[in-house]
Structure P
Amino acid sequence: GITFTDEDGKKRHPLILHLSPSGAVERVIYALLEKAAAAAKAGKPPMLPVWLSPTQVRLVPVAADDVEYARTLVPRLEGIRVDLDDSGDSLGKKIRNAEKEWVPYIVVIGKKEAGGGPVNVRIRETKEQVEMEVDALRKRIHGETKGRPFRPLAEPFHVSERPIFRG
């Protein structure tokens, strides 16, 4: 990827670097959103490419007792923007919130998953719900994002610590 040297002499990746025959950054973002709108019109869930999604994986514990186990999965998802919905909301509301935010992969963690086996993964693109090992999920996402720039999560890891905007 493209790097520059900052004032401290550290190599950094630019936040936005744009050179495109299609025009300004706004046009590229517009094209991505237009593609998502077309997908929605065709009955598919709208989404950004996984590598551009602000949150790539949302960990959703079924109950408060499952939060600690969910935290143990984070190191196994290295190189992926992952967050944890530790709010007191119901399971259904946690999943709806993740879907409203276009999170590509929602991992639901309950008693069965806390036993250490496969986890339940909701895949936004295909609307599938599958069981898979955490390492298989990591490999899948790394495959989808290979060759693309990676930036860490820009928001607080815990969903409960994020600001809520109401209108």
Structure Q
Amino acid sequence: VLGQDDTPLLYSLVFGEGVVNDATSVVLFNAIQSFDLTNINAVIAWEFVRNFLYLFLTSTMLGVLTGLVSAYIIKKLYFGRHSTDREVALMILMAYLSYMLAELFYLSGILTVFFCGIVMSHYTWHNVTEGSRVTTKHAFATLSFVAEIFIFLYVGMDALDIEKWRFVSD
């Protein structure tokens, strides 16, 4: 109904809230997975809160750190004549590196990439050439579109799996 061009602040608030909710729910799920929920007491509840805060804060810090490293590398390293290919590849690879590091340390990859993207959009974005900005914008839009199609197809095909629906007839 309301587009990004019509109401950019509202769009940003709703989109940001949705992304943070998704990331927080994944962190909550990961934090609660390791607990025995049959007998909950105060000690287990505090351990859960501690585990959640650890995952949330560590994932956030890793994303911010990776984004800052990306900005530093783009700004300080000399690429010759500012090669668009190298700048775009470095931005994509640094975002992927943040995800891989999060998975390596059993953190939230979604939250890490989210905060890495925020930092990169503020710091790294201003250190690349105009050609790299245009190319990066189109590359990430294309990757986003392809990922969305893949998820839509995967969920649709998975919904047709008869084995997953056997519990309905029981």
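Derivation of every value follows stated rules applied to the coordinates shown; laboratory data play no part. Note that the coordinates shown come from a computational prediction; the quantities given were computed from them, not determined experimentally. Cβ atoms are built from the backbone, for glycine too; each structure is taken alone.
For which of P, Q does mean count of other Cβ atoms within 10 Å over residues 66-73, calculated from the coordinates, equal 16.4?
Details: P: 16.4; Q: 19.5.
This figure was derived from P.
Comparing distance in nm of label points 7 Å out along Cα→Cβ at positions 26 and 98 across P, Q, which structure shows the greatest value? Provide the component values of the computation, followed by the final result.
Details: P: 3.5; Q: 1.2.
That would be structure P.
Name the one structure among P, Q that Rg/Rh (Cα atoms, Kirkwood Rh), for residues 50-121 alone of 0.93 was derived from. Label of the originating structure: P.
Have a look at P, Q and say which one yields 9, 34, 35, 18, 5, 0 for P(r) over Cα pairs in 10 Å bins from 0, in percent, as calculated.
On the way: P: 9, 34, 35, 18, 5, 0; Q: 9, 26, 31, 22, 9, 3, 0.
Only structure P yields this read-out.
So helix-only ellipticity at 222 nm (-39500 (n - 2.57) for each DSSP H run of 4 or more, over all residues; to 500), computed for just one structure, reads -9000; which one of P, Q is that? Computed on structure P.
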